[in-house]
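Given below, in the form of C-alpha cells, are the structures.
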Structure 1
C-alpha cells in the first residue's frame, strides 16, 4: 500500500461458532498478520437469528442491523470458512442471507478474500468454491489468488490457538497483501 493511500478497513467473518475453531484461530492470525495500513475487525454472527423474511419485513433485528452496518462500513471482507458436508456452514449462509437483503445489500461491489481451515487435506476447497458462486450473485469481487486452504489445521496451531506454521503465515500474508492491492484497485 502506498504511503498516501487511505487505510483499509476489513471485516473478517469466521464461519464457525465452535470455541476451539481453527477458522476463528486463522482469522485471529490474519488480524495479527495484516499489512501496514490494514485493520481487520471480527464480525459476530453467532447471535443472528435464523433468517425469516417475515421478520425482515417487520424490521431488521438489532443484531442484523449491527452486522449489516459493519459490512457496509468496511472497505473489504475476509471470509474464513470451514467446510461442512462439501459446503459452507449453515451459520455462515444464514449471515449472508440476512446481510444480502434489500435495501442496499453491503456485498455489492465489495472486494472479498476467502480462506479456510480444516483437519482434512483439502482445507475447505469445496466450501470456498461454493462461497465464490454466491459472491457472483451478490456482485462482490472475490480475489482470485492466492488461495489459502489450510489443511491439517490441527498441526498448525498451538494449544492456545496461536498459528505456529510459518508457511501458513506466509500464505495468509500474501492473501492480505493481495486483498489490499485489490481493494485499492477497486476504489
Structure 2
C-alpha cells in the first residue's frame, strides 16, 4: 500500500498493492496499523455506506459540522467517477482549495478525506458503485453543503453541466461564502 499526502494537509491518496494471477486479484482495502504508521492519523471507522449511480449524477458538496464532522475513506467498487475534496477548515492554509481525483474499479485508488472537508463526486460511467467508510455517525441536524458550481471554488467537474443529474436538495445548497462552516 502506498500512501501520498495531497496538497491539502491530512488528505491522502491510497494506492493498494494488487496481487493478480489467473484466478483474479486480491488487495487489502484498509489496514489501520499501516495507515496510522504512514500518516500519523489514528482513525476508527464506525459506518460504511454505498451508493449506485448513473453517468452524470453529481452528489455534493456535502459535509457534517461540529462534533458530528466525519473523516471518510472513499473508493469505487465498480465504474468510474471524479471525486472532489474541499478544505473547509478556516484555520488551514489551504482553506477553500480543492483536489480532484479519478477513482475507478480499474485503478482501485482510495482517498482519505479528513474531518473539516466538503466532499462530492460526479459519475463518469453508468452503474458506478461508490463505497465509503466514515469515522463518525451521520447526523441530519449537522449536515451542510455547498452548491457544486460555486464560482469561488471554481471546480472543473469535467462534464458538460447539461449532462449533470443533481438532486433538488443539492441544487438548493448555499454558496461557499454563505455556507455554515
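Below are the figures for this structure:
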read-out: Comparison of 1, 2 by distance in nm of label points 7 Å out along Cα→Cβ at positions 6 and 46 - largest value held by; value: 1
read-out: Mean count of other Cβ atoms within 10 Å over residues 70-77 - structure with the largest value, from 1, 2; value: 2
read-out: Structure (1, 2) behind the derived value -1500 of helix-only ellipticity at 222 nm (-39500 (n - 2.57) for each DSSP H run of 4 or more, over all residues; to 500); value: 2
read-out: Entry that produces 24, 11, 8 once semi-axes √(5λ) of the Cα gyration tensor in Å, for residues 94-141 alone is calculated, selected from 1, 2; value: 1
read-out: Which of 1, 2 yields 6, 17, 18, 14, 11, 11, 12, 9, 1 [P(r) over Cα pairs in 5 Å bins from 0, in percent, for residues 22-61 alone, calculated]; value: 1
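The numbers here are math on the coordinates, done by the rules we state, and not lab data. On a predicted model such as this, the values are computed, not experimentally measured, just so you know. Cβ atoms are built from the backbone, for glycine too; each structure is taken alone.
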